[in-house]
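Following this line, the structures themselves.
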Structure 1
Amino acid sequence: MSQKPPPDLADLQARLGQRLIVLNEATDPRVADYVSLSDAALRQQSDPQHGRYIAESAKVIRRSLAAGHSPRSFFMAPKWLAGMQEIFEAHPQVPIFTGSDALLEAVTGFHLHRGALAAMNRPDPRTLDDLLPGAQRIAVLEDIVDHTNLGAIFRSAAALGIDAVLLTPRCADPLYRRSIRVSMGAVFQVPWMRLESWPGDLAVLRAGGFSIAAMELTAHSVGIDAVQASAADKLALVLGTEGAGVSAVTLAAVDLTVMIPMRPGVDSLNVAAASAVAFWELRVR
């Protein structure tokens with residue numbers, strides 16, 4: 001399943017020993033974690049089931065490790081190996097797979113232009129009891145299914161003072177590699193969890209002292225710039241799915257609806273852009 005490393009890997013092989021595995025078959029069962037990474041639907045099901053996620057790029061790998069997540073293995077184009085030495089040394093029991101660009105692409109289904117992947121163990125799921133104490137601003141994402149939007153929302157949440165992110169059951173996976181990449185690793189910074197009872201869990205937030213606002217244009221919506229002065233110390237903001245917005249059943253359960261005042265002829269922003277405006281305007285001051 002492996003072959004003798006080429007001369008430019010000989011020094012690394014001497015230092016890393018048998019944990020550096022040079023592949024010559026894309027069907028090697030030891031790299032099953034990396035198979036078909038370009039199939040988003042498959043990975044959204046299989047990765048949580050197997051308790052893993054994929055960190056893509058050296059920067060993301062470092063941020064995931066800094067967050068305390070543990071690696072299962074590393075999967076590297078040869079030219080990236082030398083720059084990851086301190087990571088390998090900090091995790092001496094973790095195998096490192098490498099091989100030709102063509103072989104690595106055959107395993108993953110896409111070209112590794114960022115050169116470095118790691119299969120990571122998913123952290124233990126959090127609960128509302130973990131996240132609510134001490135939080136003042138919470139974002140609730142209802143059925144956001146686009147990984148790019150999800151990652152961008154997390155990046156804004158990290159930058160603009162959101163203490164936790166709650167996901168409804170049908171939301172996309174924050175630990176899918178595109179979400180992680182777009183968030184620039186912010187999914188490791190902002191505590192988050194997936195709700196099991198929606199919109200029933202709104203009652204738990206309310207019992208925890210949160211006022212609940214939905215970002216939605218309705219006949220009764222108030223401008224978001226007018227909310228801060230009257231907002232309770234604890235505020236949960238619900239952002240709805242792309243296109244359809246916040247569901248009618250959720251709107252019936254929130255305390256108020258808010259909107260971003262806009263020029264005539266424009267009635268909405270992309271949900272990721274809207275989240276950044278809202279997080280800034282509703283920040284704790």
Structure 2
Amino acid sequence: MNDNKLNAQGVDESTFLANYDMTAFDRPSVTVDMLLLTVDEIKSENIRKLPEKTLKILLIQRNEHPYLGQWAIPGGFVRMNESLDQAAYRELSEETGVDNVYLEQLYTFGAVNRDPRGRIISSAYMSLVDMHQITTKAGTDASDAKWFDIRYNVVNHTVKSESNQSVETKEIEIELNHENIQLKAVVKVVKSVSGKHVTFERKLFSSDQLAFDHGVIIQTGLERLRSKANQSDIVFQLMPELFTLTELQKTYEVILGQSLLKANFRRKIAKYVEETDEIVQDKGHRPSKLFKYKPYMEE
């Protein structure tokens with residue numbers, strides 16, 4: 001601190017802090033929300049066909065107003081004596097029973113009217129997890145916790161260009177399903193480009209049984225996941241210690257939402273995998289070589 005320096009009023013830092021009025025500015029509340037994503041196999045009776053994959057998200061059913069009974073991303077308020085990270089892990093454990101996953105900050109959501117309780121800013125986190133390695137249970141602030149299948153569709157896409165300006169608009173429909181429970185949200189994403197200046201705006205167009213602006217948070221997380229899957233080794237957090245290249249490709253495909261050419265895919269991920277001496281023999285399929293993740297550092 002600069003105790004010996006005086007400001008324009010001739011006050012040193014210690015005196016300034018001792019007399020500082022914390023009520024001089026509005027103090028919005030801060031929450032944390034956790035986006036936990038995983039990939040699972042879709043059960044099939046056709047043993048000769050390799051199982052397809054599905055992308056899933058962990059949601060809790062709210063046990064309190066607002067949005068009582070609706071589904072939401074796990075989260076809660078940050079206490080005055082804890083960091084954002086500490087709050088994220090505490091809330092995740094309290095609401096879902098999960099406490100052994102890696103979280104990374106996704107984005108800060110601060111739309112003025114995003115929460116009907118008042119001015120509340122949320123720092124969202126994202127994590128990829130192996131759902132078979134963790135046990136979930138509804139905690140003190142939730143009545144239930146379940147994994148939902150994700151369906152992500154662009155239902156409307158327009159681009160308007162004029163001179164050195166352009167506006168790209170997408171309406172994205174997100175469907176979340178667990179057995180007979182179906183949730184929906186439509187998010188409008190507007191990308192504006194003026195010269196070198198680029199801005200993004202995301203708004204919740206509609207939401208059905210999904211609380212707050214969590215449709216926007218989910219859309220942002222899926223967009224970030226797709227970007228990171230193309231540029232990093234993040235997808236390997238979802239893989240077991242040993243896996244086939246076909247299993248790995250199917251995991252990438254369900255995350256990216258598109259089919260990949262086998263040869264191109266294997267060239268791209270070659271630096272991240274190492275062949276082992278083991279093979280897997282599943283009923284109805286030819287033996288396949290097993291690979292393991294190999295950390296790669298750019299030189």
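Rule-based calculations on the coordinates, nothing more; no lab input. The shown structure was predicted, so the numbers you read here are calculated from the model rather than taken from an experiment. Cβ atoms are built from the backbone, for glycine too; each structure is taken alone.
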Please state which of the structures 1, 2 yields 11.5, 32 when Rg and Dmax of the Cα atoms in Å, for residues 123-202 alone is computed from it.
-> 1
From the coordinates of one of 1, 2, log10 I(q)/I(0) by the Debye sum over Cα atoms at q = 0.16, 0.19 Å⁻¹, for residues 131-274 alone came out at -1.07, -1.23; that one is structure 2
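Kindly point out which one of 1, 2 the value 0.30 was derived from, the read-out being FRET efficiency 1/(1 + (r/R0)^6) of positions 51 and 259 (r between Cβ atoms, R0 = 35 Å, to 0.05).
This value belongs to structure 1.
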Which of 1, 2 yields -8000 for helix-only ellipticity at 222 nm (-39500 (n - 2.57) for each DSSP H run of 4 or more, over all residues; to 500), as computed?
-> 1
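12.4 is what came out when Kirkwood radius over Cα pairs in Å, for residues 163-210 alone was calculated for one structure; which of 1, 2 is it?
2
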